[in-house]
Structure I
Amino acid sequence: MDNKHSIDKSSLLELANKLMKEHDDYLAGMSVSDVTEKSGVLVFKGEYFLDDQGLPTPKTTAVFNVYKALAQSLSRQYTLE
């Protein structure tokens, strides 16, 4: 059935920040600062590189792509303790 490993938040954040550097859309300065879990899916949060008006920039799309890839990959393997 469900073969996910339990992991504490700080260990998961450390792993996510390491893995994100391997993603094609990774940009210098990008990092994950928080993670929650909703219905078995890990939701990563961090800097979104918004402009002065709080609107998305081209970097925002890259961040979204990286966070989505992390969620897809790590949600299959881990659940928060």
Structure II
Amino acid sequence: MLRIKKSRRDGTYIVYNPHNFEDCHTHCDHLRVSILIKNNVEKKRIPTSTNPKTLESHLRVTRDRKYKKAIQDILYQYSA
């Protein structure tokens, strides 16, 4: 289960795994984007966004290898 909190330093939102904060967290500028990332990762939905920053945020938060592979394929498809 992922959680969202607001950073005290710069006002960004942090999506994180409470059991493994050091390895599984990412910063987002907007609450709407952080909610989208949280819901996508928890339900293992493939994001429709082609924004590399958003896709990399999905990768930072998840631990599932198959889900990471699917997102990396999308990332490489649009970067090439």
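Since every read-out is calculated from the coordinates, none of them should be taken as a lab result. Treat the numbers as computed from the prediction; the structure is a model and nothing was measured. Cβ atoms are built from the backbone, for glycine too; each structure is taken alone.
For the reader, a short list of remarks on this structure follows.
- Identity of the structure behind -15000 (criterion: helix-only ellipticity at 222 nm (-39500 (n - 2.57) for each DSSP H run of 4 or more, over all residues; to 500), calculated), options I, II: II
- Structure responsible for -0.34, -0.64, with log10 I(q)/I(0) by the Debye sum over Cα atoms at q = 0.12, 0.17 Å⁻¹ calculated and labels I, II on offer: I
- Structure with the greatest value (metric distance in nm of label points 7 Å out along Cα→Cβ at positions 17 and 33, set I, II): II
- Computed 40 for relative contact order in percent (Cα under 8 Å, 6 or more apart) - originating structure among I, II: I
- Once distance in nm of label points 7 Å out along Cα→Cβ at positions 25 and 49 is computed for every structure in I, II, the highest value turns out to be that of II.
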